[in-house]
Each structure stands twice: as C-alpha cells, then as structure tokens.
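Asker: Heads up, there are several structures right after this.
Any read-out appearing in this document is the output of simple, stated calculations on the displayed coordinates, not a laboratory observation. Because the structure is a prediction, the values reported are computed rather than measured. Cβ atoms are built from the backbone, for glycine too; each structure is taken alone.
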Structure 1
Amino acid sequence: MRHTSLTVGLWTVLAAVALTAAPTTAQAPAQVSGCDVCHSKPDAKRVLPSGRVQSLFIDRDDLQHSVHRGKACVDCHTDVIEIPHTRTPETVNCTRCHFEGNTAGAPQGRIYAEYEASVHGRALAAGDERAPACQDCHGNHSIAPHAAATSPVARENIAAGCATCHLQIYTEFRTSVHGVALDSGNVDVPTCTDCHSEHGIRRHDDPRSPTYAGNVAATCATCHAAEAIIGKYGISGEQVAAYEESFHGVASRFGMRTVANCSSCHGVHDIRSHLDPASRVYVDNIPATCGECHADANANYAIGTIHVRPQDPVSGIVYWVSAFFKWLTISTICVLVIHIGLDLSRQIRDRRRHRRPHLQQKDSTP
C-alpha cells in the first residue's frame, strides 16, 4: 500500500512539474505536457477486452492544428483527475460545449439533440457499440474544420467515412453517376448527407426521413428542380414536374406508399446514366424495372418518352391528344354556359309574358 502511494505521489510530482513548465498559449494547451508523460510515446498502447490493440499515442501536432487547439486535455476528459489513471477515462461527452446557446464558441444548433433522435444515437443508447458517436465521424484529437480537405466530414470525404460501416453501399455509390462525379472533384453532386441528412439520420421507413417513400421525390428535387443546378449542367427540370403530375406522383401525394418514386426506377445508391447498360432505366432494362410492379410489363413499356408532360409539345402525340381534349372540354363548357344563359333568358321572358295578362285583368277589376 505504501509503495503504491509513493508511486502515485511520484507521478503527481512529475505531472505538476511538467504542467508548470508547459506554455499556456492558444497554440499549446495548458495541460497537454502533463499528459505527455505517457501519451507522447509512440508505442503507448493497451489491449482491449476484445483483443484489439488500441494506441494511446497522441500526436502534439494533431492537437496544435485542430479546432480544439485552445483547449486543455481535461476540458474534454473531465473525469481525469490524477496521473496515472486509476480507472479508464470515459468517452468524451461533446455536449459539454456543443449545445444550443453555448458560450464556448462551439457551433450553435440542436446538433446533439438531432443525433440522439437519429438511428445512430438510438442504437448507441441501446448499447450497440458498433454505432458511431461524434468521434467516429469527426475524429478525436485531430478534428479539423469541416471545410478543410483533411477533415473526415469535408464534402469530398464524407462517403469514405460512411464506408467504415456501410462498405457495400459505398461501393455502389462510388460507381454511380453521383459518386463518379464527386470523385472527379464536382462538389455540386449529392453525397450521403445530402440525402440522409447529417446528425439526424433516420430509418428509411420513418416518415420524418428524407429517404421515406413519400419524401424521396422532394429530396431528389433539391437538386433536380434547383435552377442553379439544372441551369449549370443542362439538366431538365421538367422531370420533377412530370413525375408530380403523373399517376405515380399524384398517388404518392395522396398517401400511397407502394407507388413508384424516383428511386424505384433509377435506383438508390447505384444511380446511373440512362445511357449506361447497367442502369435500371437503360432502354433494354426498362421492362424488367417496370415489371417489379407491373407483371405485364413488356418491350412496349420502353417506347416513347418516360417523363412526359402533356402540355409540352415535345411529348408528341400525347401533347396533341391532351390539347384536343383540353379544347374540347373548354368548348363544351362554353357551349353549355351559352345554352344555360339562353334557356334562362327564355324562361325570364316567358314569365314576364304570363304576368302581363294577370296584371291587366287585375287593373280592370272595379
């Protein structure tokens, strides 16, 4: 017992000396040197119960260039009160700074509240150790601004970060029209968070999710109906409007969830150009795609334009048939209104004629 007390006391003295000598500027956190007694050694590590070896080495440069460079170690590791540790430090609770209305200079918003209600937050709260926490996406000691190229949450790096858990989906996305464009440096195309959201990711069968069947069209319209996007890349914005006016779109708005939406035809993570033979909407594949809902789908389903707006002349015969029935309806209504007007006028004249003899007879009565 005495030997243990002497050891703890010795470590405490060494830590105190190191802390006294440590610089206190924003570029050098006040207590990092004290922790350096152990964590500056590249071979510092521990073996977890699962058998995995975890490195305990902390690179000072990571801290110096992170968004937390003005913080001391114990600002985050609040349960560390002695050196060496008598117990394993708990996972850092980011809500100490990251909450709406904080004065620590952390980003404002209900970020953590959104996370707690997300599919990841709920899984972690239920005890699933595989569920990602803040550090899994943003990093630990080397957290960089989200706009920095080195940040794991930089737009161009998000998909690769999600691949840590969702490898199969990432593989499909990388070869999609969106993934290929993103890899080429195009930051206008959507990545994971554009469709699934960032901190508030929910299951696809949750009505509040952007990927819920009833919300998919609106989610895709974020880009495919945005003038800045469709104008820049020459994408037809009529596709969204055409879907909304179609049977599928109208049925979806009225609450039908088994009706086809954008992803039903184009795919989810593996969306490809309609000119790609591997695409679900490639002309030779359309019968099979439509056949997932329509058992009688045949080669005729691939004939003609897909996203058709009857009021658009490029729709061909559909436009002329629609125009014919539109003007037929208008003409019929006009004729009906004229007929009603003439009939009403005749009835008024007849009533006046019937009233005149009656009034004349009444006036001649003594």
Structure 2
Amino acid sequence: MTFSVPEELPVLLADSLGGLLRPDVLGSALTPLGAAGTPALREAAAALWSRAEWSPDPGRLLVAGNGRQAIAAALAALAPAGERVGVEELTYPVVKGIAARLGITLVPLAMDEYGVLPEAVRSAGPLRAVYLQPTLHNPLGRTMTEQRRAEIAEVLRECDIYAVEDAIYGFLREDLPPLAAFAPERVVVVDSLSKRVAPGLTVGFAVVPEALGGRVASALRSGGWTAPRFAVEAATRWLTDGTVTTLQDIKRRDAAARQRLVREHLEGFAIESDPRAFHCWWRLPDPWRADTFVAAAARRGIAVTPGAAFTIVLAHAPNAVRLALSAPPIDTLATALATLAALARNVPEDAEAELGVGLPD
C-alpha cells in the first residue's frame, strides 16, 4: 500500500535536512554502518515507539533499510528453510513472497474479531515462529485487545516459539501496548518510517529480545538489509526535531477523513475496517466475484486488491477485496468510492458475460 505525500512533507523534510548537507556533516553520513545503526537513532526511535507504558530498550534496536527487510531478517533468523511459521489466515502479501524465498512454509491460523485465536496457535502443530499484525491488521483492520495479547503471549511461552510483531500501523492508534509488552523475551517488534513519513524515505527497525540479537543482526548483514548511513542520519534528524511527530498527526487526521468517505459512499455494503486505518475490507455482494470485480474496477481506472492476495490457501480465498485508501488525493478517492459503489450495485454490460448473468438460456 503506497501512502500519500502530504503537501507539507517536502517543506518539513527540506528544513530538517539542511544541516545534513554541510560538507563536514555529509562526509561522515556517507560512511558504512552496521546493523545496530547509531546510538542517536536508537535513542530517538525508542522514544518514538514508546506507548501505553511500554518503552523499548534502545540497546535492543537493530536497523534495516525498510520494514520489509526487517521482517525478512527476523524470519530468516527464526525459521531455517523447510520450517513452519504461523500467520493469520489472511496476511500481508509480502510475507508470502519472503517466505517463498526463504524456503519457509506458512501455516494459516484461524482468527476472530480480535485477531488470531490462541487455540489456533496451540493446535497448528510444530511452529518455529508466528508472524502477526496485532494492530490494524492488513487487510481486515482488526486490533487485538489487551486480553488477547496477554493470551497470545502465554501461548508463545507454552509452545516455546517466537513472534514477529508487525507494528507498521501502530502509530495510527497508540492506545494499546504492543504484544511485546506482554512477552518481551518472545517477540521481535518490526516497524519503519515508511508509513509515518513517505514510502521513498524509510528506515526499518527491529526491537529484538536479547537472546536473538546476534541472529537477527547476522541475518541483516548476510541479506544485505542493513540501512545506509545517510538514511540513518536523515531519519535521526526527522525523529529528534519533531518532524515525524508532526507527520504522524497529519496522517492520523488524513486516515480519519478517508474512512469518513468510506462510510459515506459504501454505506449498506459489508465493509470491515477501523475508523483510524488506511484500508478497508469489502465482502462483495452477489453476483460479483472478486476477480471479476477487480477487472471491472481496473477498466474504470481503479486498482483494488482481491482477497486471494492475502490468503495462504487459494481454495479458501474469500469473495472480497481490500481497498487501499491512502494513495490518491482525497477528492480522487471520493470519486473512486462513488464509482465502485455504483459498480457493485449495478452489474455493467462489460462484466455480465464473465459473471454469467444477464445471458439468454
């Protein structure tokens, strides 16, 4: 999902980076850097990530080029090729690609309205780890309660497995502590600046239990996933001068405004989302099928993602699509939502043959 670039962004970032472009500073910013980043970045990131009485230890932070690389390094450290990793039954599509390249088998875990079920983890058979999105799950927008997080933490200890907690959307609702707060010795927290700042200006982070620090750092180095020093120095400035905090506030207001458009234009449809999220899940009405709806939307210049992209077992793909709300200008989004609503209510001629409706016997 590509996030929009607020009008304020170029000015905010340019002002922050002015000092970095001085010759004496730029010289050091172009030197190599290891997986631990710099003390200044770790301190600044730990302060930003602190929420709901949880604060990560800066000494346990490792740095990647982006969030996807941090996820890949965590999974590579936890699950050798041929091993099994549990994921929510609908999961982030990139994780499927990472697992395929690492030779890891993904095991779908049943969910309810509060996220993955503890019993699903217990009954999944031998797992080396689980990858979970406890806050604003992509694509469903569901968030685990504190009780569910505590239950999952207990299962991790009981089954002697680790969790990779994808906290990429956590900044959109900071009222809950991360899963790691309930089992810090069992959870690798992964986050990045891509959603907070911009997709092309990013640094990824992993908050790693002490027992896993060396393994994840080694995976970052061997995978070529460590962050370049210039990006680290830029991110440090954005974190310490308030730029990231300002952008977070802008993004939260933007997400709320976009969700209001969803409620306005898609009222009456089976929509699942959170009013703070940048995406929503749409269970399509009959006679639509997800693949046909995606194709019909594309012919109208609108990209939506079919449910099959998020499933582990394609035969179980739900008849649904995910709408990514963050990228288009808000006026364009409103027009697109209105077009999709009209499309869903009235099967057009260009889709009738594919659906098998409106055809003579």
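Asker: Suppose distance in nm of label points 7 Å out along Cα→Cβ at positions 51 and 187 works out to 4.4; of 1, 2, which structure was it derived from?
Answerer: Values: 1: 4.4; 2: 1.2.
Clearly, the read-out refers to 1.
Asker: Taking FRET efficiency 1/(1 + (r/R0)^6) of positions 91 and 291 (r between Cβ atoms, R0 = 30 Å, to 0.05) as the criterion, which structure among 1, 2 has the greatest value? Display every interim value, and only then the final one.
Answerer: Working: 1: 0.05; 2: 0.95.
Biggest value here belongs to 2.
Asker: With relative contact order in percent (Cα under 8 Å, 6 or more apart) coming out at 20, pick the structure among 1, 2 it was computed from.
Answerer: Label of the originating structure: 2.
Asker: While we're looking at this one, here's another question. If log10 I(q)/I(0) by the Debye sum over Cα atoms at q = 0.07, 0.09, 0.13 Å⁻¹ is computed to be -0.32, -0.53, -1.05, which of 1, 2 is the source? Working shown, then result.
Answerer: Numbers: 1: -0.54, -0.74, -1.15; 2: -0.32, -0.53, -1.05.
The value was obtained from structure 2.
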